[in-house]
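Novice: Some structures to go through are shown next.
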Structure P
Amino acid sequence: MYPVEKATQLADRVYQVWIHAPHVARHAAPGQFVVIRIDEQGERIPLTISGVVGDSIRLIYMAVGKTTSQLARCRSGEPIRDIVGPLGRPTDIRRYGTCVLVGGGVGIASLPVIARALRAAGNRVVGVLGARTASLLILEEEMRDSCDEVFITTDDGSRDRKGFAADVLRDLVASRPIDAVWVIGPAIMMKVTSGVTKEKGILTFVSLNPVMVDGTGMCGSCRVRVGGQVKFACVDGPEFDAHQVDFDSLMQRLRMYQDEEKQAMDQFQAHPCGCHGGT
């Protein structure tokens, strides 16, 4: 069992939880994730490690389904049944020069640990945080502490620049030398934003978010196409060269699972007894 040490809400449906998990905390590196199961009846879900302090790890997530909504109700002292990790290949931390970290929505949760590691390696780090509206921005102060510069953009203009993170990145690329970029957020946001750097040939990484089950590459549900080859995000990633990723196939798979989940939920609501309307 892994006790919850602290649980707070950061924004609308966005929560953070600190969990005592010494074996994960000791070995965790930027860019890695864990797979958790809240109780014996629960499903397993992957969540990025967004912070480590002592023997504790921080997970930040949006409550959108059964398990994340259940996790959002957890309070200090309550146990998490299983935590497997750290999983995935760590971020390639080395001296690049000037690095830009772009986060969209809950994808911002992954950025502070990467920013601190890159800065410690001697890089100049610029953060770009994007959200639909000001109330959905998270970790702004933490990013300001971790970066040399931070830019804010909101879709509705409620904070700083009105527009998208890709617009800010486009201006940065045009105005100064950029050596490496990380883009983390929804699939469509990563596709569009990484396209800004493709024409300039700037090394760009994205952290992919396909459906995962076991986190070890056995189930194959997290397969993605990168450079024309099939890769498994849980063991070959989750970070990949953005310019090699087939985002169209990724988004198609994401929609497929989302449609199946919606159909299952609609069916359950219509026939909660489990009879599915049959005879």
Structure Q
Amino acid sequence: MRGNSNSNFKHIIITGASSGIGAALALRYAAPGVRLGLTGQNAERLEGIAKECRDKGADVESAVLCVTDRDAMKAWLERADDAQPVDLVIANAGISAGMGSSISGEKSDQVRRLFDVNLSGKLNTIEPILPRMIARRTGHIALMSSLAGFRGWPGAPAYSASKGAVRLYGEALRGALSGSGVKVHVICPGFVKSRITDVNEFPMPFLMGADKAANIIANGIARGRGRIAFPWPVHMAVWCLSVMPDSLASRLQRALPAKREMG
């Protein structure tokens, strides 16, 4: 299946493509006959990924954009779709932070920033394209959530809540769009090697490389999977935690480490 997962997609949008999973997905899909629209915040890294994708034969348009800029995202995405209909949008851009050693709660600015990027940024990415896909009765929307979105993580309340909101929204949207021709995929990775996980100071079970994660995601999308959650042992563990009685789950969660505060 790996060799076939590019064939159905000719114009792909990927946000957060300058590093981590986003960069690995861009390189995974890059091939002759494929047009890629890539966004990121770091111009140097983004251009490096764009060049690698062009070297693999892809036609690439890159833009330094923040997904929280609703008007700029709308204008760029609509221009991209006007040039060639987009058939896959991967709303990947996201940030991570937690409470660190604080016992007084998360800082208000951090909470709002996490929701702005992780949730509103996803909406700003898919809303300009979704009505066009519905009108064409074809297309794929992939939303990057996390295994942290299955139950609130005491060490990172806003992060886990923002990822949980993305998961629930994507799963509901998939049902709402049933029969429309538009497929929705919710991606729930565990720990993946990236600039985000590099700052974690705690053990990360089943940590995997971004290239491996990108292969799992691309193959899951190609197979039409609604939820792409991995690795399976961590997925099973967080699912079990989410269905446990609250008192038991809360006791187990007390041992979980905290993410660092946003710098």
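Readers should treat all values here as calculations from the given coordinates under stated rules, not as data from a laboratory. This structure is a prediction, so every number in the text was calculated from the model and none was measured. Cβ atoms are built from the backbone, for glycine too; each structure is taken alone.
Novice: So if we calculate volume of the Cα convex hull per residue in Å³ for every structure here (P, Q), which label has the highest result?
Specialist: Once volume of the Cα convex hull per residue in Å³ is worked out for each structure, P has the highest.
Novice: Which one of P, Q has mean count of other Cβ atoms within 10 Å over residues 33-40, as calculated from the coordinates, equal to 22.6?
Specialist: Q
Novice: Here is a follow-up. Quick check on the output: 0.90 is FRET efficiency 1/(1 + (r/R0)^6) of positions 41 and 129 (r between Cβ atoms, R0 = 30 Å, to 0.05), derived from one of P, Q. Which one produced it?
Specialist: The value was obtained from structure Q.
Novice: Out of P, Q, which structure matches 1.9 when distance in nm of label points 7 Å out along Cα→Cβ at positions 153 and 169 is calculated?
Specialist: Q
Novice: On to the next question. Quick one: helix-only ellipticity at 222 nm (-39500 (n - 2.57) for each DSSP H run of 4 or more, over all residues; to 500) came out at -13000 when computed from one of P, Q, so which one is it?
Specialist: Q
Novice: Determine which structure produced the value 24.0 for mean count of other Cβ atoms within 10 Å over residues 9-16, calculated from the coordinates; the candidates are P, Q.
Specialist: Structure Q accounts for this read-out.
Novice: If relative contact order in percent (Cα under 8 Å, 6 or more apart) computes to 20, which of P, Q did it come from?
Specialist: It was calculated from structure Q.
Novice: Same structure again: Rank structures P, Q by distance in nm of label points 7 Å out along Cα→Cβ at positions 185 and 217 and report only the one at the top, that is, the highest.
Specialist: Looking at the calculated values, the largest one is P.
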